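Given below, in the form of structure tokens, are the structures.
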Structure 1
């Protein structure tokens, strides 16, 4: 059991709460029983689990069996150490260190039913996490994030994804021009959410592979996307409502794609 706050493992996990350390190590931290269980269930590349068993929860024994089956190392820590390692104020008693996935364009296998989501400058961690969760639920496999988007492995983003981060092919830091070039070469029809667009419910979204661009909460998509020859779609709104939260708007757009394509 680890009981010292000066333990090198403790210091290392604490350092991973900072973006620079995460990027250098290509690791990130997940916290909580449900999140760790989701990681194990979805075969996340978990490097090690740290658990506090001072008040052993019912979830531990089933999870322990899965950790042993997968050969995932784990170590017990006391409550004081766990609090030091966690980013949350009231940790649940468990965390895991996970390797970041390193995907490239070659990991995107585009077929006629493929839907790719492009997130351009999303800045709120909760919005990004919710969007990724919704994307997975609506059948999206591939997500591209531009450089202006919040860190994918920000603790608040991760908590909001509730494990979706383990089941999506995520390409971070991709420039809009690079994304558009990939879409052209792969034959993806590109649509962009925009208040000046055609009502999405009047737009045909069912033909061939598709990419959907969703932009920054305040400014919308960047000039590179705005100046490109792509179709703009909007969500009609009543009662003089000007706009919706970007996560909610993305969900509506994605599920209109689902409705037209009959995926689910």
Structure 2
């Protein structure tokens, strides 16, 4: 790869970090429409780095706190690190799909900044579910929690990025955060997402467990694809947040079942 190509990849990676986290990342060079449209190829890797950071935080907390408390604090810090980006999407998506009767109504509800009962219940289910599942893994071995954090954060964000190119994006307004990411998808970008997902899953969870988690992620993607296509006919940023959250919880559940 040429020097210019490496500079582009670095810029795209920095954009991915700035989009998925609250970290103050300096974006080198001028940010073009192409850069915004291609940075999603690094979402799996950035997800793995988020998971790694949280795994290290959990490991440190677990030295001085009970495992369930260490899991709770780690989850709270994950909300700060990511700006609760995906949790916000989950709540808005559940409000829209639960309260709207037509696609137009669902999209209008999802755009409303207020959170309804469906959104609140979805957030409670997500947060409590992750706490319970990770605490159950911690009872088996602390290393399982660290592996789960790395793998689930990587695969779930990779799937959300992959989903961007599978369904039409429904928000074309200028203030949409995700709209700029959806216009430059290429097969090679999906190859990077999938390749890094396989690498992270195998290195973190091992060949057997990693293969199972990859299969579960694919099945989750297939089910969510059909659901969103039926309910909306496409995706929004909120729907992609829901994809990430649902898949993350599902991966934790599968790991608990595997290690019960």
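Descriptive notes on the structure:
- Which of 1, 2 yields 4.5 [distance in nm of label points 7 Å out along Cα→Cβ at positions 39 and 207, calculated]: 1
- Comparison of 1, 2 - label where FRET efficiency 1/(1 + (r/R0)^6) of positions 15 and 231 (r between Cβ atoms, R0 = 35 Å, to 0.05) is highest: 2
- Source structure of the calculated read-out (distance in nm of label points 7 Å out along Cα→Cβ at positions 79 and 239, 2.7) within 1, 2: 2.
- Structures 1, 2, by relative contact order in percent (Cα under 8 Å, 6 or more apart): label with the highest value: 2
- Structure (1, 2) behind the derived value -26000 of helix-only ellipticity at 222 nm (-39500 (n - 2.57) for each DSSP H run of 4 or more, over all residues; to 500): 2
- Percent of Cα pairs over 25 Å apart derived as 48 - corresponding label from 1, 2: 1
- For semi-axes √(5λ) of the Cα gyration tensor in Å, for residues 87-198 alone computed as 27, 16, 13, the structure of 1, 2 it came from: 1
- For the structures shown (1, 2), mean count of other Cβ atoms within 10 Å over residues 71-78 is largest in 2.
Read the figures in this text as sums done on the coordinates, not as results from a lab. This is a predicted model, so every value here is computed, not measured. Cβ atoms are built from the backbone, for glycine too; each structure is taken alone.
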